[in-house]
Every structure is written in structure tokens, then in C-alpha cells.
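A.B. asks: The next part holds the structures, each set out as C-alpha cells.
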Structure 1
Amino acid sequence: MTRWFEDITIDEVFPLGSHHFTEAEIVRFGQLYDPQYFHVDPEAARQSHFGGLVASGWHTVSVGHRHMVDALFAEEERLRGLGREPGVSGPSPGVNRMDFKVPVRPGDTVTYTLVVTGKRPSNSIPGWGLLFNTLEATNQRGELVYHAELVDFSKLRDYKMPLRLRLLLALTRIPVLGKVLVKRTG
């Protein structure tokens, strides 16, 4: 999230955009990354239990992730345009859940949204907070095709490192003492 941890509102919906999946794109992604017959061979897929070609779940996820990253960059630019300093987003420590509900087929237009469902300061990384997010994708018929529960880091704007940590950090910069402290804490 390109907002400071303190500025993130729980349950705010972030529209991420839509993507139209074509047969050629589904086959191309399948050939490159998930070459199962129901992703790469329209004729064989018609005979399968899917009843036709379907996009790889990883294709659906990758497109959604791209939309999410693009939306984060757009939010950063929006904040700068308002004269505000954007926050600092960090990496994701993981995905807690990922469900593929309905197959994505050629001709489907999938719309992605992100919602921050919870947040708390990190217990292990000073100055950072954890964001708990839901990423969902629906097709043009309103069917949920993908649901994920993600965790991300966001920097705290108003964080001041406690004196104890600042002293420990300073002590680790003293060559001999630093090696002893690193060995004891590492």
C-alpha cells in the first residue's frame, strides 16, 4: 500500500481494474507457464470436465497482481499530485488463502478489487505494520472467480525507534563490540 500505515482505512475498497481474457492469451500463458491440456488445447479441453478451454489460475492471479501493482503506483502519483508524501509499502510475508471459485474462460472480463480487512503494528520489524487484505475477482456475470487473503507490510510514518534499540544499533557499529553483539543475538 502506498499510504502510510496510519492513513490506511479498514474496509476501504480499492478498485484495481478489469481484464478481458482471450483464447490466444489463455493458450499463450498456458504454453509458457502451465501447459496442461485444458489451458493449451481448445479441442481437447472441450472433451474435458471443464467443457472447454479455461485460463490457468496462475494467469488469473498474475493479471490481478499486475493490476494491484499498477493501482499502487497510481495511488502514489495521486498522493503526490495532492502535495502529500506517499507511504512506503514493503514486501508480502505471504498468502494465507487462495481460492479459485469459477473457471475463467475465453471472452470473460474479470474485475479485481482489494480491501484492507485489518492491520496491526509488526511484532518483529520495528517501524512497520502488517496489512491484512482480501483480493477478489469477479467475471462479467458477477460470479466470484478468485479470492485471496494476503498480508503486506506498510511503513509507519510516525515511528520513533526506542532509545534501547538506537543504542543497540549504535553499539553494533563498533567493530569488536559489534561482532560480539551480532554473535549473541544472531
Structure 2
Amino acid sequence: MSKKAKKLLLLAGDYVEDYEIMVPFQALQAVGHRVDAVCPGKKAGDFVLTAIHDFEGAQTYSEKPGHRFTLNASFADAKAEDYDGLVIPGGRAPEYLRTIEGVVPLVQAFARADKPIAAICHGAQLLAAAGIIRGKRVSAYPACAAEVELAGASYAAIPVDQAVTDGNLVTAPAWPAHPAWIAQFLAVLGTRVEH
């Protein structure tokens, strides 16, 4: 990796999508970044429950119990000024995280400071609640398209394995987009991986 390692905040909650928390948590560390995973009301050493969402031919995704994901930092200590970027995984967590005191202002602080933000799947629900996507091109799970548009953004109806970057915001529809989403986030962070 070239360029200085970054310190990133990953915002989690119970029933976060299993792949969408674990894959970026591990991949961003693999290239040398520090990733602090936090959840409101929990501290380092606590865990969140995850859910595995899959596409099995039904009208929407299926949901199965996932792994326990252990947090390595405490939400109470998280301040945007201490981090270089924010990661918001999807699943059911963003839907209720936006109602918990302190979460929306934290997301807004990252946006005000023009720091890189990566959100995937239902993570757009938190972006919309924070009011930070007006005028942006944003991808999300298709069921979140209405929320993206109501928040004043343009919904990017891209294939499930693609991502979109608009300024410092990197978004994608679901976990099949991890290669594109993580690569685009690394580019926004200024991380270059040598092959």
C-alpha cells in the first residue's frame, strides 16, 4: 500500500448484513487501514448479531442468522474528527440506527468535513436520514430507491455487482458489489494497492 494508512469508523448495529460488515472490515485492514467498528449502546468487546441476506429467487432477499461480530471500539468515544472516513454497512441496522441519539449527527459531521463515506445496500437509509445526499448520485438496495429520491438524490439503478462514486461518497446496491465498492472507496481514500 502506498500513502499513509487511514483510520476509519465502521458503524454497526444488530442485524447488520453479515458480509457487508465482515468483508469491508477485513479488506480495509488487509491493505493497512485501521478500522474501528462501533455500535450505539455497546463498547469494545461487545458483539452485534448479523443477518445473512441472499437472493434465492423470491420477490425479495431471504434472511438467515449470521455470525456474532465483535466490536473493537466504543460508540461513545467515536468523533468524526478522529477519523479519515466512514463505512456504513447495510442490512436492517441502518433502518433503526437513524433513530438512535447521536448517530445522525455523527454521519453529518463526516459529510460536513467532506470526509470519504462508503455506504452499501440499506446504508442509504442512514444517508437519507442525515440529509447529506441532496444532489448526489446514490446507489442502494432497490427497495431504498424511494428514500434516496425523497432525500433529493438521484438513485443510481446499477447492476448489483457495481458501485458509484460521487465526490467523496461511494455507494453500492448489495454485497455482490464488494470488489467495485471497496476499490472505489480505496481510490477516494487515496489508497493505491500495488500488484
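Taken together, the values in this text are just the output of simple stated rules run on the coordinates, not laboratory data. Predicted model only: the values in this text are computed from it and were never measured. Cβ atoms are built from the backbone, for glycine too; each structure is taken alone.
A.B. asks: Looking at distance in nm of label points 7 Å out along Cα→Cβ at positions 82 and 106, point out which structure of 1, 2 has the largest value.
C.D. replies: Ranking 1, 2 on distance in nm of label points 7 Å out along Cα→Cβ at positions 82 and 106, first place is 1.
A.B. asks: Where does the value -10500 come from, among 1, 2, when helix-only ellipticity at 222 nm (-39500 (n - 2.57) for each DSSP H run of 4 or more, over all residues; to 500) is the thing being computed? Please report the intermediate quantities before stating the final value.
C.D. replies: Values: 1: -10500; 2: -8000.
This figure was derived from 1.
A.B. asks: I would also like to ask the following. Say we calculate distance in nm of label points 7 Å out along Cα→Cβ at positions 18 and 90 for every structure; which of 1, 2 gives the highest result?
C.D. replies: Comparing 1, 2, the top value of distance in nm of label points 7 Å out along Cα→Cβ at positions 18 and 90 belongs to 1.
A.B. asks: Among the shown structures 1, 2, from which was the value 2.9 of distance in nm of label points 7 Å out along Cα→Cβ at positions 66 and 122 calculated?
C.D. replies: 1
A.B. asks: Among 1, 2, considering only Rg/Rh (Cα atoms, Kirkwood Rh), which has the greatest calculated value?
C.D. replies: Working: 1: 1.14; 2: 0.93.
Evaluating Rg/Rh (Cα atoms, Kirkwood Rh) on every structure, the highest lands on 1.
A.B. asks: Identify the structure, out of 1, 2, from whose coordinates relative contact order in percent (Cα under 8 Å, 6 or more apart) was calculated to give 26.
C.D. replies: Source structure for this number: 1.
A.B. asks: Sticking with this one: Consider the structures 1, 2: one of them gives 3, 13, 21, 24, 17, 10, 8, 4, 1 for P(r) over Cα pairs in 5 Å bins from 0, in percent, for residues 34-113 alone as calculated from the coordinates. Say which.
C.D. replies: Values: 1: 3, 12, 17, 18, 14, 11, 9, 7, 5, 3, 1, 0; 2: 3, 13, 21, 24, 17, 10, 8, 4, 1.
Considering all the candidates, the number was obtained from 2.
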